[in-house]
Structure formats: C-alpha cells, structure tokens
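**Student:** Below, each structure is written out as structure tokens.
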Structure P
Amino acid sequence: MDVVDLGDSVRVGAIFEESGRLKPVWFAYDGRRLAVERVTYAWKDRDGDVKILHYAVKVGGTVYELALDTSTLSWRLERSYVE
C-alpha cells in the first residue's frame, strides 16, 4: 500500500445522520467531485485547544483521510492510501 501525504484544503459535502454524527458524502479534489462509498473509520484528536475530526473514507480502491478543523469549519485532505 502506498501512502501519499497531501495536506490540501478541499471542499466537502457532509450530512448529519439521525444519530447526530457528521458523515462526509463527497469531496472535491484535483478538479473532480469524488463520492464517498463508505466511511471506514472516524476519530478525534486535538491541535492545542482545537478539536479535529478525522474520517477515513473509501473511494474506489483508495482510502482518503479527511480532517475537519472544528474551530474554522475547514476541511483538509491529509493523505491517501492506494492499494
């Protein structure tokens, strides 16, 4: 598996599920809008006082890591894992 560190700002479409959890459903990257097939893992961490929400999402044969900065509500595409 190849891991590519990206750290790019991206636009993300997300919904709140009935449980209240945020779920990314698409993101725009490299001139394309990619539909999230499924969220494979989600976790939280902190950067100082700021909570960061991370999502590992599957698109085709690639898993992408999206991160939401909850203080600015900005999304980043942190890395990709290509099989």
Structure Q
Amino acid sequence: MLQEKTLNRNDIARVQAYLRKTFANDKIVIEAPRKAGAPTEVKIGDEFVGVVHRDDDEGEVSYSLVVSILEEDLPVAAPAEAKAPRR
C-alpha cells in the first residue's frame, strides 16, 4: 500500500545532494516543513520551484518532485510558424 511520509533530515540531505548533482546547481535547497503536515519545499536560491514527497510502497521508497510554474511567470508565447505545404 502506497503511503506518503514526511521527509526526515537524512532524506532531505540525500535528495538535495542528488538534485544538485543531477541539475549541476548548488543553489537548490530543500527546506524542512515548519509545521506538521506542511509540504517539503524546494527552492533555487530564494525562488520557490516546487515540493518533494516521500512515498513508501511495501518497503520500496521513492521521492517525487512536483514543479510548480505559475502562468504569470511564463514568457509571452512566440507566434506559431506556418509550415509550408508538402509536395
């Protein structure tokens, strides 16, 4: 049965090290929740980018990173280029 658990300090350190290495970015920081039940936040510098969850399924542990992108943070979309018809 899948069960979501709070990340402990060891989980946070290991996942943070993994993300920093994988994305070659030492500015990635995982912050422990300030109160019980709150999400474990992931930031790059001071910018919130998402949350990380720990899942335990019959003894197998995995971590999920959910990245949040606000519409207001996206650049204006470039107009789609019309493709020439194939001959």
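**Student:** Suppose you compute Cα Rg over 2.2 N^0.38 Å for every structure in P, Q: which one lands on 1.52? Mind dumping the intermediate values first?
**Tutor:** Numbers: P: 1.04; Q: 1.52.
For Cα Rg over 2.2 N^0.38 Å, the value 1.52 is produced by structure Q.
**Student:** Where does the value 24 come from, among P, Q, when relative contact order in percent (Cα under 8 Å, 6 or more apart) is the thing being computed?
**Tutor:** Values: P: 31; Q: 24.
This value belongs to structure Q.
**Student:** Same structure, new question: Have a look at P, Q and say which one yields -5000 for helix-only ellipticity at 222 nm (-39500 (n - 2.57) for each DSSP H run of 4 or more, over all residues; to 500), as calculated. Write out the running numbers ahead of the final one.
**Tutor:** Details: P: 0; Q: -5000.
It traces back to Q.
Computed from the coordinates by the stated procedures, all read-outs in this text should not be read as laboratory data. The shown structure was predicted, so the numbers you read here are calculated from the model rather than taken from an experiment.
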